[in-house]
Structure P
Amino acid sequence: MRLEGYWGVGPKTAAVLRDSIGEQHAIEAIESADIRTLTEAGLQRGRVVRILRRANGKAGIDVLGTSDSRSVYDDLLTLASSYAVSEHAADRIRVMTPLTDRDAIADRLDDVLAAKTAWQELSEADHERIDEIFAAYDAAGETDRAAVDAALALDDLGLAGSTFAQLTEIDTAALTEAAGVLGTVRDTNDGPVVAEGADAELDRLREQREAASTLQAGAFDIIESVRSTGVRDMDDFQRDVLDHIAAETGVEYAVVREATPDEAVDAADFVGSTLRALVSALDRAVDGRNETVLADRRDRIDAAADDVAGAVDAVSDIALLLSLGRFAAAYDLQRPTLVDDGLAVVGARNLFLDGDVQPITYGVGSHGLTDTERALSPPSGDRVTVLTGANSGGKTTLLETLSQVALLTAMGLPAPAERSEVGLFDTIVFHRRHASFNAGVLESTLKSIVPPLTTGGRTLMLVDEFEAITEPGRAADLLNGLVSLTVEQSALGVYVTHLADDLSPLPETARIDGIFAEGLTPDLELRVDYQPRFGTVGKSTPEFIVSRLVANATDRAERAGFESLAAAVGEEAVQRTLSDVQWR
């Protein structure tokens with residue numbers, strides 16, 4: 001396959017890769033999701049991630065039905081990758097895509113939850129040690145030697161076992177032997193060479209050659225130095241030159257003597273010819289010793305080749321699992337139950353919210369969940385829910401939470417809920433509220449959210465305040481049509497709206513739920529019960545907002561204006577709210 005055969009790799013991108021690392025190396029990097037190699041080759045990281053996601057999971061990417069679905073997906077992977085123990089593990093997380101095979105989802109869930117348990121059972125000191133191991137692995141450039149060292153260190157830490165079975169399949173004795181020779185050979189333009197420090201004899205020969213080369217560059221200095229000692233004749237001169245060269249280079253006198261020319265025209269010719277011949281002899285000695293050591297290293301490396309390759313794969317896979325387990329432990333993610341249809345959660349939390357978050361129980365479609373702790377039993381069997389309620393009541397957050405649960409499950413990752421049941425969806429359509437009131441936005445929105453309903457696949461619709469993009473009367477008609485279409489196509493949907501009272505009778509398998517504001521806190525903050533009430537239209541309760549404005553008004557005229565609004569929304573309700581706040 002040529003580079004241009006991959007999604008997102010055009011002629012210019014292909015040319016950059018060919019010029020920097022070559023076509024075959026680039027293809028190998030794409031197939032192995034090697035973000036580092038591709039970015040170092042000159043591509044922008046964002047582009048690399050998009051290419052690799054398509055190259056390694058196109059069918060999964062197609063599950064993301066809208067830009068908002070893709071945004072949640074990106075944010076989830078960014079969050080998960082922040083818990084990675086190595087740079088390559090972070091890259092592998094960033095290119096994960098939804099899985100389309102139920103068995104693959106179940107298998108990954110098994111692995112990640114086992115890694116979560118393993119991470120939780122490790123001590124803080126073990127966590128720090130793991131960070132140190134993979135920091136060294138990253139710093140070494142993820143070489144074979146770095147992988148071997150990491151594998152041995154992880155084995156010493158006691159990670160080998162059923163959770164990380166890759167380590168138990170490796171011969172650690174062979175790895176220890178390989179560790180002694182890996183990294184002692186480096187590639188150069190002239191071929192493989194033994195690194196400095198790997199062989200004492202080779203290091204000695206190289207030092208002698210370097211010293212001889214240095215003397216060769218200053219041959220006339222040798223002549224002046226020897227003559228300054230007061231030599232009497234040519235024989236004395238030659239003997240003193242050889243003594244000088246032997247002393248300066250550390251080469252045995254007999255070896256230097258063998259390099260002398262049979263005849264020399266003068267002193268300069270004698271010194272120059274001797275040094276040229278000596279450097280050549282040392283070059284041959286260095287090359288010969290290099291080949292001897294290389295042959296020994298190759299034999300020892302080849303003997304452990306399978307174990308080294310196993311270590312490379314094991315360290316990469318263990319880093320990924322530890323990273324995902326660490327992420328799951330940090331947010332107490334739990335195994336979702338995979339079902340044929342439906343989406344239901346008990347005690348769900350939005351991963352993008354900080355602080356103390358009220359857990360939510362909710363469900364659409366068929367499910368078997370009840371929340372005994374909170375005495376909640378989400379109705380089962382309704383294909384569509386219409387979610388209503390107060391502004392700032394958490395309706396959009398609930399949609400986003402449901403999309404997080406569905407997307408994480410699709411990627412084989414545990415969910416941010418105490419319990420959940422999640423179907424396998426062909427398309428997940430999440431549409432946030434976009435306050436742009438024009439025909440173009442309406443058309444683009446309909447083109448985004450309607451086609452997935454007509455493909456015949458399993459579709460999850462999570463649509464927020466559809467009325468924000470057209471006038472309320474017509475929005476109610478369109479929303480009613482979307483609800484009916486969702487039911488007709490056997491899809492699941494949660495639609496957030498303030499127009500529940502304007503909808504014509506809903507299909508039998510649709511229901512209306514509501515979120516309610518309950519009042520104001522002593523600090524005049526809106527107090528909301530974010531848990532939806534099933535089968536009940538939520539109220540926006542504007543009297544709470546007006547009450548806050550009246551209470552906070554410092555200007556007399558401004559206060560009078562807000563009191564006029566209080567009369568419009570129900571002065572008695574406003575006064576009751578103010579009284580509640582005052583005496584609370």
Structure Q
Amino acid sequence: MLVLAVVVFGLLYSMPNIYRPDPALQISPASGRLQITEELVERVEDIFSQQQLHVDGIERTENSIIVRLQNSDDQLPAKTLLDQQLGREWVVALDEASTVPAFLTAIGARSMNLGLDLKGGVHFLMEVDMPRYLQSRMEDYSVSLQNSLRNERIAFRQVNLADDYSNVEILFRDNDARQEGDAYLRRNFPELTRTNINSGELPGIQVRISADEISRLEDYAVSQNLTTLNNRINALGVAEPSIIRQGANRIVVQLPGIQDPAQAKRIIGSSANLEFRMQARPGAAPSEFVTFPFRDNPNNTANLSREVIISGDAVTNAQPGFDENGRAQVNISLSSAGGSRMHQVTRNAVGQQMGTLFIENITRSELRQVDGEWVEELVREEVREIISLATVQSALGNSFRITGVGTYNDAAELALLLRAGALAAPMFFVEERTIGPSLGRENIERGVNSLLLGMALVILFMLAYYKVFGLFANLAILVNLVLIVALMSSIGAVLTLPGIAGIVLTVGMAVDANVLIFTRIKEELKAGTPVQSAIKAGYDRAFITILDSNLTTLIVAVILFAIGTGPVRGFAVTLSFGIITSMFTALVGTRALVNLVYGRRELDKLPI
């Protein structure tokens with residue numbers, strides 16, 4: 001009954017994979033203010049009917065519209081058409097619509113997800129630029145320490161940020177002031193390490209970020225960037241993306257089905273952020289301001305205060321629009337804390353100028369000659385440009401606008417990035433791959449063919465060598481394969497090409513346990529043991545060996561899953577499932593068949 005129940009489970013939950021999905025398009029709103037309506041559905045129907053493009057159906061869900069197409073070759077032309085007709089307010093993404101019957105979906109059965117190498121799409125490996133992130137943190141500390149010491153009326157002379165941004169030096173009037181400052185730093189900045197120094201006749205303290213704080217910042221930056229990338233990819237409308245942390249400071253992004261890698265790279269990889277700073281007062285010391293170029297005219301520059309009023313992480317909503325002169329702008333809404341901070345600064349700065357600083361990290365490849373050979377190297381560059389320098393007319397609050405952002409498309413893209421959230425730390429591309437859908441289909445065909453060939457060879461060998469008992473083992477192999485597919489489908493695991501390799505390996509390993517059992521039975525028969533006793537001894541005495549060999553392999557598979565990424569994890573998942581199911585089918589499944597056929601019978605010999 002147990003074996004029967006497991007087989008029924010395997011058949012039901014693997015069955016959705018025989019229903020091939022329809023090529024489709026998914027239409028979703030680019031912002032939360034838009035809703036899916038019947039009028040939009042009718043508009044989409046009219047667009048297709050006017051262009052005489054045939055569709056299998058248009059379905060409305062709560063958050064999107066699914067357009068089923070008859071041919072996958074129609075996806076890109078149809079997407080281009082909808083992009084032109086619907087505009088940038090709606091995101092049109094390539095997708096696949098399920099054809100699984102309702103009775104299977106009602107019990108939670110679904111098709112297996114295909115990985116990037118089987119479905120096509122883009123793969124990015126990104127790395128957090130921790131040195132630059134720590135530099136920005138030290139720059140923030142230099143301003144924060146100066147303001148804090150001034151507010152506490154601690155007699156300091158200078159706060160100097162090192163040229164390499166590695167530390168901040170605070171010089172005091174005398175030793176008493178240094179002791180007072182050291183006590184204040186110990187209480188209020190415990191994440192900083194302090195070292196007493198002397199600069200000429202002035203006593204001072206050199207502060208650095210502690211090693212524990214650096215580890216915490218690194219973990220925070222990667223975790224926060226994972227969340228931001230998820231938000232950005234959701235805005236792109238990609239179905240079944242994979243965003244995985246790799247190691248201490250890297251993130252792997254895989255987007256199956258994406259056919260426009262340039263847009264994906266621009267949206268995902270951009271660390272576009274905004275900072276709002278007041279213009280430096282005339283005669284300010286060089287340590288109090290930074291000079292930045294204007295985005296529309298790099299030859300012009302302006303001096304902005306080192307102190308950041310707010311940055312992009314305070315933005316709760318951003319929408320593109322036009323001002324009274326028809327120029328593109330971005331309408332900004334701030335969080336309560338961000339709005340309070342903006343109001344606090346600007347109420348005392350009416351008549352002064354506030355700059356909007358646009359920050360972006362760019363990665364480009366350059367060819368350099370090393371030892372007589374041309375080598376491609378990735379060059380990272382941070383671009384900081386002023387997009388707006390406007391006079392504060394009145395105290396600002398939670399809502400305001402910024403202009404000078406370029407075209408409407410530029411404004412829409414900047415608004416999307418701000419809505420999704422700013423990256424906590426800059427990132428750059430380490431690796432980029434694009435896989436076409438045709439290559440994915442070829443991978444599937446080759447993987448399936450290798451699986452069928454491997455199964456055929458194993459089945460033929462088992463039949464020829466073990467006769468009826470070989471038939472039992474072959475049935476166990478088939479059930480094993482069904483169970484692997486059912487488990488992966490039911491938990492939503494992603495099948496990759498290495499995953500198929502794991503299944504092929506599992507098919508070969510699946511008979512190992514049966515070979516041990518059958519060999520043990522033959523040895524018992526040769527020793528003159530009665531048939532029924534030989535069967536029992538074969539299963540009982542081979543159990544420990546089977547458990548030991550499979551357990552060691554399972555441990556390796558778990559380690560591969562824990563430390564691996566993408567393809568390695570796909571291989572580890574199928575291998576792990578295969579080990580568990582093959583043990584069940586070998587120890588329980590074949591024993592049930594043997595007992596069903598030969599149990600409780602007086603036998604002189606076995607067809608083994």
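Each reported figure results from applying straightforward, stated rules to the coordinates on display, with no laboratory input. Everything numeric here is computed off the predicted structure, so don't read it as measured data. Cβ atoms are built from the backbone, for glycine too; each structure is taken alone.
Each of P, Q could give FRET efficiency 1/(1 + (r/R0)^6) of positions 109 and 381 (r between Cβ atoms, R0 = 30 Å, to 0.05), but the derived value 0.05 comes from Q. Ranked on distance in nm of label points 7 Å out along Cα→Cβ at positions 141 and 357, which label among P, Q comes first with the largest value? Once distance in nm of label points 7 Å out along Cα→Cβ at positions 141 and 357 is tallied for P, Q, the winner is P.
Given a value of 0.80 for FRET efficiency 1/(1 + (r/R0)^6) of positions 21 and 501 (r between Cβ atoms, R0 = 30 Å, to 0.05), calculated from one of P, Q, which structure does it belong to? Source structure for this number: Q. Percent of Cα pairs over 27 Å apart, for residues 29-172 alone computed as 55: which structure among P, Q? Traced to structure Q. P, Q: which one has FRET efficiency 1/(1 + (r/R0)^6) of positions 181 and 429 (r between Cβ atoms, R0 = 41 Å, to 0.05), as calculated, at 0.15? For FRET efficiency 1/(1 + (r/R0)^6) of positions 181 and 429 (r between Cβ atoms, R0 = 41 Å, to 0.05), the value 0.15 is produced by structure P.
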